[in-house]
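*Asks:* The structures considered in this document are given below.
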Structure I
Amino acid sequence: MNIQNICKVASALAGLVLVSPANAAELNLPPDGWASWQVEAVEGAPALCCWSNWDKRDASNASCKLDDDRGNFGTRDHATTDAVRVYARMAGGKVERLRAFSANCAVEAATPIRDLGNVGTDDSTRWLTRLGKSDANLGEDSGHQLLAALALHRGELAQNELTSIARGDGGAETRRNAVFWLAHVRGVAGAEVATSVMFNDKDPELRRHAAFAITHSKSPRVTQDLIRLGNTDQDGEVRAQAWFWLAQTGAPGSEDSIVAALKKDNDDHVREQAIFALSQLPDERATRALIKAAEDRSLTNEQRKRAVFWLAQSESQGAQTYLEKVLAGK
């Protein structure tokens with residue numbers, strides 16, 4: 001899982017204030033202070049923890065400070081875990097903060113943490129679900145945290161709840177985050193839900209978001225599905241994003257599909273973004289594709305100029321050599 005994406009989500013999780021569901025007592029939560037419990041993680045769950053910094057070469061594990069909004073939160077080297085620990089801070093019988101980390105992740109808190117031991121994943125899932133539904137004004141930040149914790153829980157109950165949220169009529173931000181966690185954490189089954197949303201949802205912004213999400217999923221059809229989306233979606237921005245994310249995957253032959261779209265799509269914006277997508281291909285593939293576009297006289301002069309523009313932004317030696325030849329009139 002891309003740590004930058006995880007950390008963008010994590011940065012939005014701080015400072016939430018949640019209303020505790022009526023049956024919170026089922027987990028024997030204290031009225032005040034931190035409590036934690038452990039559940040089985042979904043298969044292949046990322047080992048989310050805290051790190052000393054963002055640099056993969058120098059980073060080391062660091063304790064997650066539960067009361068602190070700051071911290072480098074994510075996973076490294078595709079590490080996974082089979083157990084997750086949920087942390088809830090109570091105040092006057094209400095949940096005011098919720099966190100979820102790999103069970104072996106070190107944490108620190110300003111007050112003692114009451115350990116509830118192992119809890120059934122379905123019991124914990126029901127508690128989280130009721131928590132999310134107990135307040136009609138639940139904010140976006142709390143939605144991030146709830147969905148992250150829910151996604152890490154093993155079992156069909158958590159999968160079904162996330163699927164219901166992703167396909168439901170709730171707030172757009174909540175649905176986007178459900179799609180995000182389904183694709184990133186819930187394996188092929190989660191990816192299939194995200195793909196279904198990508199093709200069938202009426203909201204083009206959600207379809208664009210799903211296109212991003214599946215590129216970080218375990219779907220075996222990412223390449224084919226992005227090509228299909230780029231060729232068939234009715235919204236030009238969705239088609240443009242499909243080509244961008246296809247290039248980002250680096251899938252073999254991506255440039256052929258992108259160039260085909262460049263030549264046949266009727267939307268000027270999509271064609272312009274298709275050229276930009278060529279610049280996002282890996283390494284020298286981007287250079288070769290842009291040079292080919294710059295020399296393709298079946299394209300308009302403006303399109304060929306855009307290809308040259310993106311070549312000029314490249315640090316590739318091949319791009320610089322080509323531009324020098326163009327300037328020399330060779």
Structure II
Amino acid sequence: MIKKLLALALGAALLTGLLAGCGGGSAASPAPSGEGDKISVVATIFPEYDWVREVLGDRAEGAEVTLLLRNGVDMHSFQPSVDDIVTISNCDLFLYVGGESDAWVRDALADAVNKDMEVVSLMDVLGSAVVEEEIVDGMEHEHDEDDDHEDEGPEYDEHVWLSLKNAAVVCREIAARLGKLDAANSDAYAQNAEAYIEKLNALDGKYAAAVDAAAGKTVLFGDRFPFRYMTDDYDLDYYAAFVGCSAETEASFETVVFLAGKVDELGLPAVLTIETSDGKLAQTIVDNTRAKSAKILVMDSLQSVTSKDVENGETYLGVMEKNLEALTEALG
């Protein structure tokens with residue numbers, strides 16, 4: 001399917017180039033000079049999109065920044081349209097996560113019209129900070145029919161944006177890439193990045209203080225668990241029904257009983273879910289505890305932000321502030 005889309009997209013991109021040629025233009029976007037040319041940026045997920053706009057600062061209105069996953073579909077099930085591939089093919093800067101869910105990116109970039117495109121893979125930028133997915137006690141996990149994953153290599157946790165520390169690293173890289181595309185404004189991009197990183201660091205400090213002051217150091221998710229990087233940042237323990245990229249929705253009786261038992265054992269005040277959950281599994285876990293009084297709280301994994309949310313002023317920092325409130329309550 002992706003191959004067919006790419007063939008169609010390439011044809012559309014070539015047609016665009018021919019039409020542009022009639023007016024003396026070029027199919028590939030030229031590197032902006034800072035004198036009126038727009039930088040064209042495509043970001044697959046909302047955190048990347050918001051970071052780019054923060055680093056652009058006053059130049060944001062003069063740039064064309066596209067959020068690819070803008071309709072509430074998270075990256076695990078996203079498939080690009082022909083229009084998406086054409087947009088990527090001609091952009092100046094393309095940002096994506098770089099995990100298994102982005103397998104389609106390889107073909108899209110191979111056939112890109114703009115061969116001078118700057119490409120940022122978050123997982124490549126973060127390097128050794130990227131961790132493998134792990135199965136913790138009580139967690140459901142998927143099995144192949146042959147139960148043999150040894151030849152496939154490790155599966156890395158893709159949800160790197162949920163660490164404020166990782167966000168700071170990526171923002172500096174974004175500033176450097178924008179500076180390559182627009183040398184006249186490179187100092188401004190670097191300054192914008194550092195000003196934003198100060199805000200990220202301040203919020204990071206709030207998280208650390210909240211964890212230090214909390215009665216407990218364990219969170220429990222009756223859901224998928226995309227917050228591995230966050231819990232690692234603050235030395236928190238966790239239990240969850242599924243790994244972050246799991247496609248499963250039904251937990252076994254054993255998993256429900258195990259997680260309910262942990263709520264009882266640790267005296268946890270809350271069971272957490274992510275923003276796309278219907279809350280049924282979390283409620284079942286609570287119903288199987290002795291007290292049946294744990295709250296169900298939501299933490300936002302920033303995987304389902306829509307264009308309407310963007311129009312309404314949603315920001316990465318704003319969501320992470322709300323997550324801090326939920327985390328603080330969940331820790332007691």
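*Asks:* Thinking of I, II, which structure, once FRET efficiency 1/(1 + (r/R0)^6) of positions 282 and 298 (r between Cβ atoms, R0 = 25 Å, to 0.05) is computed, gives back 0.50? Please report the intermediate quantities before stating the final value.
*Replies:* Working: I: 0.50; II: 1.00.
Source structure for this number: I.
*Asks:* Can I ask one more? Suppose you compute Cα extents along the principal axes in Å, for residues 178-305 alone for every structure in I, II: which one lands on 63, 34, 18? Don't skip to the end; give the middle numbers.
*Replies:* Working: I: 45, 30, 16; II: 63, 34, 18.
The structure behind it is II.
*Asks:* Between I, II, which one scores greatest on mean count of other Cβ atoms within 10 Å over residues 170-177? Let's see the in-between values first.
*Replies:* Details: I: 18.5; II: 21.2.
Once mean count of other Cβ atoms within 10 Å over residues 170-177 is tallied for I, II, the winner is II.
*Asks:* A value of 17.9 was derived for mean count of other Cβ atoms within 10 Å over residues 162-169; which structure in I, II was it taken from? Provide the component values of the computation, followed by the final result.
*Replies:* Details: I: 17.9; II: 21.8.
Answer by label: I.
*Asks:* Check the numbers for relative contact order in percent (Cα under 8 Å, 6 or more apart) across I, II and tell me which is largest.
*Replies:* Working: I: 13; II: 18.
Max of relative contact order in percent (Cα under 8 Å, 6 or more apart): II.
*Asks:* Out of I, II, choose the structure whose coordinates give Rg and Dmax of the Cα atoms in Å equal to 21.6, 74 when calculated. Don't jump to the answer; show the numbers that get you there.
*Replies:* On the way: I: 23.0, 78; II: 21.6, 74.
Label of the source structure: II.
*Asks:* Assign the value 3.0, calculated as distance in nm of label points 7 Å out along Cα→Cβ at positions 90 and 226, to the correct structure from I, II.
*Replies:* So the calculation was done on II.
*Asks:* From which structure (I, II) was helix-only ellipticity at 222 nm (-39500 (n - 2.57) for each DSSP H run of 4 or more, over all residues; to 500) calculated, if the value obtained is -16000? Write out the running numbers ahead of the final one.
*Replies:* Numbers: I: -16000; II: -14000.
Here the read-out was taken from I.
None of the figures in this text is laboratory data; all of them are computed from the coordinates on show. This one's a predicted model, so the numbers in the text were calculated from it and none came from an experiment. Cβ atoms are built from the backbone, for glycine too; each structure is taken alone.
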